[in-house]
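In what follows, structures are represented as structure tokens.
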Structure P
Amino acid sequence: MTLNVAILGAGQAGSRHIDGFEAIEDVRITAVADADADLARREANRCGATPFEDWRDALDGSPTPDAVVVALPHHLHAETACRAAACGLHVLMEKPMGSTLAEGRRIEEACRTAGVVLMICFVHRFRDEAIQAKAWIEAGHIGVPVNCLETIASPRGSHLGSWINSPDLSGGGVLLYTGVHAMDRLLWLVDSPLREVHASTRTLTAASRVEEAVAALLTFDNDAMATFSVSGPSYPAGETGWWSEIYGTEGVIRIRSRQSVEIKGNGLDQRIEVGDTAAREGEHYNFKRQAEAFVQAIRNGQEAPIPGRAGLAVLEACQRIYDRGDYGPQLALQ
């Protein structure tokens, strides 16, 4: 049975979602919506879908979609997801789950009430380096995680929509745009609720209306601790870099996103380069894997592998960082 999918938002993320779903058998992208009519038309044409300027019209298109990907600006996430759920459509929700914690809770409740699958797009969980690191930790190869370093630096240039620099449209700055990925990976690998937060936030450029830098010290219920650092300058600063290190009682794992993962400890001394998968399946192969997991959950009537509560845990962590931060009390999540 063919599953019809509507892509709501045709920017950078929406385009990668199109690539992911296009690669799956018995899945058809029937609609692509974006306020930029030319962009909607261009992305729709390459997958044989109908373009729409208004995402609401895409929900009522023919054929009717069975599921939607919400890849719109953050301030539209809650309205879009809740309306889709009310229509009985399954929801693949781009990060962050909402621009506020309250919005995230509304989305989770709406999907649960409607009985539809809700999956949060923490797409980096589907990359080889993250999968291998998680497997090593679960197998006990580094013992119990104790000290972690999570660092991500990602310039926010003109290739991204201007809305990300508006507190009203984005809900926050680099923490909600890029830092949510790092926070999810940290929570996923440590596998323990966040207990204590000490944090500061800063701008890097005088004109910025949202935070561009975050530094935090985190403690988890299992007594693991982490240093969490996110930077997102609007000036040219080279390519994105993302590093994770997890020091346990018996060894350490080091992740260099899109490059490698290595372990030293408990009889293991191994380094794995991950470029082969990207060369073979494409740079953004993780979007295909994510789409496959979403479709499988729908067809099997199962909970998604990254359910709403994962998105809420990340939003709650961001809330606590903003509450502790120094910059812009207007950015605190409500």
Structure Q
Amino acid sequence: MKELPKVFISEPINSKGIEMLQGKARIVIAPDTRKETALELIGDADAAILRATTIFDKEVISKGAKLKAIVRTGVGIDNVDIRFAGENGIFVCNTPGTNDETVAEHAVAMILAFAKQIIIMDRAVRSQNWKERFSPNQIDIKNKKVGIIGYGNIGLATAHFCKCLGMQVIVYDPFIDHTNLKVVITDDLEVIFKESDFVSLHCPSTPLTYKFINSRYLNLMKRTAYLINTSRGDIVDEAALVNALAENRIAGAALDVFKEEPLASNSSLLKFPNVILSPHVAGSTKESNERIAIAAAQAIIDTFNGKTPLNVCNMEYFSKAQKI
């Protein structure tokens, strides 16, 4: 009997995806996300499902001589060398639309946590500091301005939720010129930082966005303003952010993503009480994880059945013969 194709999975996915692949593939789930582990296990794999941490660079992809598809759960594909994969006829897919509102909810939760000082108040109760209830730092968010940088599906969802809460929304995205929501669109990034009470980042990781949130823009923020990042860690210059926090030039920051993940135990970001941190989970809930796993598994199944899967991100790098 013909051996089933092998699917390498870098981290566990929702059981719905596993169930879809059972009987159609041999499933190997990596014990950790190290590159060395991927190199060890990818050799005879026909496809791979990745989350954010495992790196599939040229070296890893070259080791996977049988690879036909690499599926990245979520939207970001910056941990995959999509050009090299395409040049070798390997589909690189993502799963857009599966967690847009999930990420947006997380961003808004961070905004609300700062506005109502939820973390600070929790610590106060636990330390018997009841007088914290008289703190003047809590604010209403109605009529406050949120600047949204990056207006794809997640940025749009974030804007929608913020509008529902009565916030004013300013949007910067050089690739759009209109929106269906009643928001202000600006082509001047400085306006976002100068006017916003909250700046929420929703950008992909590209050479153009690498560390582009730097001291120049952080220095423009109000001292009462907060930075929210649920997109990619490397779009923020962490050293510049640490300096802004240390010098009290901004009120705080909420970060779900970091340049290096996991965040190092000696990171300066850990020392600030006005920084909220979460471990790259903005897009992960029970419901979204199921949707993501189903979409990822379907892309693998379609590939094994000789079909072009949905949401291929690197078709431009395939040769004409491969496309045909």
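Every number in this text was worked out from the coordinates using simple rules, so none of it is lab data. If you're wondering where the values come from, they're calculated on a predicted model, not measured in any experiment. Cβ atoms are built from the backbone, for glycine too; each structure is taken alone.
For mean count of other Cβ atoms within 10 Å over residues 16-23, which of the structures P, Q scores highest? The maximum falls on structure P. When distance in nm of label points 7 Å out along Cα→Cβ at positions 272 and 312 is computed for each of P, Q, which one produces 3.2? The read-out comes from structure P. Thinking of P, Q, which structure, once Cα extents along the principal axes in Å, for residues 248-295 alone is computed, gives back 37, 23, 15? Source structure: P.
Please compute mean projected area of the Cα convex hull in nm², for residues 152-303 alone for structures P, Q and give me the label with the greatest value. Intermediate values should be presented prior to the final figure.
On the way: P: 12.0; Q: 11.0.
Top value of mean projected area of the Cα convex hull in nm², for residues 152-303 alone, among P, Q, belongs to structure P.
If mean count of other Cβ atoms within 10 Å over residues 32-39 computes to 19.2, which of P, Q did it come from? Of the options listed, only P reproduces it.
State the single structure among P, Q that was used to calculate mean projected area of the Cα convex hull in nm², giving 16.1. Going through each structure in turn, the value belongs to P.
In this comparison of P, Q, the computed figure 0.65 for FRET efficiency 1/(1 + (r/R0)^6) of positions 200 and 264 (r between Cβ atoms, R0 = 35 Å, to 0.05) is attributed to P.
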